[in-house]
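Engineer: Just below sit the structures, each encoded as structure tokens.
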Structure 1
Amino acid sequence: MSKVIFTSKATAKNGRDGHVKSEDGLIDLNLVNPATNKEDKGSNPEQLFAATYSACFDGALNLVASNQDKKIDSETTAEVSFCKDEENGGFKIAATLNVSIEGVSQEEADKLVEDAHEVCPYSKATRGNVDVTLNAKAL
């Protein structure tokens, strides 16, 4: 097992129509399944995953750029979709990462995004399990 640097903890109750709360209380959200409930307000697992994946990926991108002596300004938006799994039945998720990078050419932006996808912990965790589309845009 890898050396643990830190551990975060959150608890969900009643699944997609319940509540999730982090151990420190910073996350304390009602959960609403948007596929079955259009009226109530709340978050959902895909929205939370989009937030965490975009943050992790943008951090990995900036690390990769720094290691290549490139000064960039970046923004990553993750779109996480809840999908029907036609092959295996049930459901699955898919992700699209839309990455805007200022300070490099389009070719460099494409390469930086590909390199970040290789080192981002969330990309590693999803590799082979989640369809991830990468869209890089140089500004």
Structure 2
Amino acid sequence: MKNTIIIELLTKHGIKPTANRILIADALYRAGYPMSMKELENKLITIDKSSIFRALTAFRENRLVHHVEDGNDVVRYELCLSHDDNIDDDLHVHFYCEQCHRTFCLPDTPVPEVTLPAGYKQRNVNYMIKGICPKCCM
């Protein structure tokens, strides 16, 4: 993704486009899968851990990233490419491979709609399927 597009995306979400934030958003976009904090640290060796954490916090607060919990106490982040600032229209299912320990986006598999009992208000959905990915099945 070009820097100008990333700057527009950050600005659209009310985030000041600093050099570090641009690099972090670009790394998330290029990865093509949800990345853990550790993966981002290893990918962006010129940016310290606290700067990455602060950027991810700003991204979460401004709905620029989804945070995906894989059930193994690891939080992963991916860019939210919703077309609406108020409604997250790009929610999708994720798949965690129990063999290679990678998390995959399944963007063409929408999160099933769940009817909640009266009084409950949904704010977020984390839909994770666990199993063995095609590469590990070979």
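Derivation of every value follows stated rules applied to the coordinates shown; laboratory data play no part. Predicted model only: the values in this text are computed from it and were never measured. Cβ atoms are built from the backbone, for glycine too; each structure is taken alone.
Engineer: Out of 1, 2, which one gives 15.7, 49 for Rg and Dmax of the Cα atoms in Å as computed from the coordinates?
Structural biologist: On the way: 1: 17.0, 49; 2: 15.7, 49.
Answer for the origin of the read-out: 2.
Engineer: Okay, next question. When distance in nm of label points 7 Å out along Cα→Cβ at positions 8 and 56 is calculated, the result is 0.9; to which of the structures 1, 2 does this value belong? The partial results should precede the final answer.
Structural biologist: Details: 1: 0.9; 2: 2.8.
Traced to structure 1.
Engineer: Once distance in nm of label points 7 Å out along Cα→Cβ at positions 48 and 120 is calculated for every structure in 1, 2, which label goes with the largest value? Show your work: numbers first, answer last.
Structural biologist: Details: 1: 2.0; 2: 4.3.
Largest value of distance in nm of label points 7 Å out along Cα→Cβ at positions 48 and 120: 2.
Engineer: On to the next question. Where is FRET efficiency 1/(1 + (r/R0)^6) of positions 104 and 128 (r between Cβ atoms, R0 = 30 Å, to 0.05) largest, in which of 1, 2?
Structural biologist: Values: 1: 0.55; 2: 1.00.
The maximum falls on structure 2.
Engineer: Then there is this: A value of 13.1, 41 was computed for Rg and Dmax of the Cα atoms in Å, for residues 16-63 alone; which of 1, 2 is the source structure?
Structural biologist: Working: 1: 13.1, 41; 2: 9.8, 25.
For Rg and Dmax of the Cα atoms in Å, for residues 16-63 alone, the value 13.1, 41 is produced by structure 1.
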